[in-house]
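Peer 1: The data blocks that follow each hold one structure.
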Structure P
Amino acid sequence: MIEKLIVLAALTFTVVDGDTIKHDGERIRLWGINAEERYTPAGKEATRALKDITEGNSLVCVARDRDKYGRIVAMCYLDHGKWASVENDIACLMVRAARAKEAPKYSGGYYKRSGCVAYK
């Protein structure tokens, strides 16, 4: 497991889909969640939700690994001073918004234990 801090200033990254962002040509996959593919109606909603959550914000990402596609897998937080908290965890916010689901195979149930449940 790699642990590398990546700081993304606002306007230096783009949202690829509901669980992936791109910075400096590198794709960063949000750790522990899965969103529908962007070409589906639910995937378009997930992509829009991630854009809404991150728009105008700087991010701090903690790289944990690389996936089989070579993407960085990271826990990413809104940089509001207290960034390493579940309240600023982008993946948790996506799960709470019901725009992504936890992938317990990868997260080990972290988001469920942290109280990141979808509000209906």
Structure Q
Amino acid sequence: MPVSSLDDLEHIRLVLDELTGKWSLLTLNVLCQGPARFNALKRANKGVSQKALTQCLRRLEACGLITRSVISTSPVAVVYTVSPLGASLEPHMKGILQWSADHRDEVFAAKAAFAQQKFSD
């Protein structure tokens, strides 16, 4: 898709900033499999802190990619669901995640070679 102006590029960059946060794609991937509560998302994203996950969920909600529903039970439950807009991203996100899994060894090898070259200079 050719970009026609610098303004278009800036708008695309702003959207990509939201999508490429450290936990955004991984969290969206979990939610594409079905609704989930906070602790289920935390368990699915090993290593994420409560603060980081909260920020990620708020950012995704603000962008319209997920919805947050409060269920009035005792205790109150909060369930996160991928929105129609977020669901439209799913095939592209799955492609990015698959590419990452398929090429991670090559990326890590390139990073190691680069670091080795930098230290040997």
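Peer 1: If percent of Cα pairs over 22 Å apart comes out at 48 when worked out from the coordinates, which of P, Q was used?
Peer 2: Numbers: P: 25; Q: 48.
The value was obtained from structure Q.
Peer 1: Here is a follow-up. Of the structures P, Q, report the one carrying the highest value of relative contact order in percent (Cα under 8 Å, 6 or more apart). Could you put the intermediate results ahead of the total?
Peer 2: Details: P: 27; Q: 22.
Evaluating relative contact order in percent (Cα under 8 Å, 6 or more apart) on every structure, the highest lands on P.
Peer 1: To test your reading of the models, identify which of P, Q gives -22000 for helix-only ellipticity at 222 nm (-39500 (n - 2.57) for each DSSP H run of 4 or more, over all residues; to 500) when calculated. Could the numbers behind the result be given before it?
Peer 2: Details: P: -6000; Q: -22000.
Derived from Q, not from the others.
Peer 1: A value of 0.65 was derived for FRET efficiency 1/(1 + (r/R0)^6) of positions 44 and 60 (r between Cβ atoms, R0 = 30 Å, to 0.05); which structure in P, Q was it taken from?
Peer 2: Only structure P yields this read-out.
Values in this text are rule-based calculations from the coordinates and carry no lab data. Since we're looking at a predicted model, the values are computed, not measured. Cβ atoms are built from the backbone, for glycine too; each structure is taken alone.
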